[in-house]
Structure I
Amino acid sequence: MTTKEKTAVPVFERDGGEIPILGFGTFQSQGDTCRNAVKTALDIGYRHVDTANMYGNEQDVGQGIKESGVPRDDIFLTSKLRMNHLDPDGVRASCENSLKALNTSYLNLLLIHWPEKSVPLSDTLGALAELKKEGKIRHLGVSNFTADWLKRAIEAVDEPIFCNQIEYHPFLSQDAPINVCRENGIGVTAYSPLARGQVVRDARLQSIGSKYDKSAAQIALRWIIQKPGTIAIPKGTGEEHIRANFDVFDFELEPNDMITIDAIEKDRRLIDPDFAPQWDD
């Protein structure tokens, strides 16, 4: 597991793949808004785009990629399986549907969106491994997996787990799953890295930002991507916001500022649907 420079954005490496440590999220974005946002992000310099079958926007994302003119092989594209598509036939059908909607012959990464007890992990991950062998996906991974679920996933498949995508921001501790990831060389992808906009109102992050002439949001993103093996996928629609989120590579937080943010109380979980697993304490 190493991080190295590639163009403007450093990358996380695993299993022969490189994922830019800053990506573009598309949750709750659809239609022309989504299409234009993806195109704008790629025009700015993002080369990592995240979507999911559950979002209902894969076709919009694919169109945005097409209109950007950026070569497909220059983009790291992630999608995710619905909870009711985790049996082997469902995995294959869902992947094929995603490929068609995104207008691509392969996904760089396909994730189990949420853990589900009704289907053995070995069945789902085994089906993903088959898709990898066929070249339809380059890597496989998981999302919203607790430390226990992640350990079970590691044991359930011979193929490497590329990453675990989880809610992660300055107001939520995810030490348990992150520690499992780091012990096994697995990437941590932070969704909702700006805590659904709450970071911009935090006086502590604002104060640190004034030191670097950066916003509280930029400080939060920098705090995440400055941690080893950690990736952030903020979402955005307007060009100014999308560009600002990308403007986090011209400075580095000093150790004492990292420690200050580490010390913020971290008990604010924002994503907790009824079907979520039993979270780590």
Structure II
Amino acid sequence: MPLFMDIHKNVDKGTTMQDIVDAHNADLEAQAGSDVRYLRWWFNEDAGSIYCLVEAPSAQAAVDIHQQAHGLLPDEIISVEQGFADAMLGPDEQGPAVREDPPGIINADNLFRTIVFTDLQDSTPLVQQLGDDAYVELLKQHDELMRGCLERHKGSHVKHTGDGLMASFASVATAVQCMMDMQRALAEHNEANTAAPLLARMGAAAGEPVSHGEDLFGAAVNLASRLSSHAQPGQIMVAGVVRDLCIGKTFAFNDQGEVTLKGFDEPVRAYEVVWRP
């Protein structure tokens, strides 16, 4: 059975935890006799967002249950992968799981993913300083460090982007942890190579990109790329949805406010991931 995450944005400020519990219980009553199963929910009170994990034959079938139960319809509903809830968020007191067995795999081209971009700072001056051959060797060291982090965190390498890379993850929290480990790996490298440090900007966003061949396209990809470009060397910048979906994790985020990014008509809320001890 396909698995979806529906997202309710800009929830009324007066909404309480009990209001959400009541709405979820209404969903459970409305879904009786149907193929829809609302499994778990999360509430980010600061952001005013609610996330509902639901198993349903289609996105519309899930929305129909909300309509019947309480009329509170999601602003967005997206497909997610097997084990999404446990891998990304883990147990949550606010929205306990209704079932123990993991949801089924979705065989779809467009799935919920976290997109990560990295970009090395000042590659051109490094080439001039070191020479072509030495720079290529340095770049190989960079690639090896990044590849090791991706393998440990089960990230998918999508492509090289000149002096960086693009990767995707099924788990938001895993993507954030991977970027933190990437920055720490580079910091360790730089302690031993002070003459030619590797400083990288990193950015991440989450959504439902479009697959074409081995590449990914779409708003989430564009946003992750722009956030990476907006970041300072050694900084990790993520979209609000990434921060929201790390509820219950121990990551620290610094609110950067609304930033203007090329290609986006409206300012975007951005957060810095704190990775240094």
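Between structures I, II, the calculation of mean projected area of the Cα convex hull in nm² yields its largest number for II. Given a value of 2.7 for distance in nm of label points 7 Å out along Cα→Cβ at positions 125 and 173, calculated from one of I, II, which structure does it belong to? It traces back to I.
Here distance in nm of label points 7 Å out along Cα→Cβ at positions 77 and 237 is compared for structures I, II. The highest value is that of II. One of I, II was used to compute distance in nm of label points 7 Å out along Cα→Cβ at positions 61 and 149, and the answer was 4.0. Which one was it? Traced to structure II.
No value in this document is a laboratory result; all are computed from the given coordinates. Given the structure is predicted, the values throughout are model-derived calculations rather than measurements. Cβ atoms are built from the backbone, for glycine too; each structure is taken alone.
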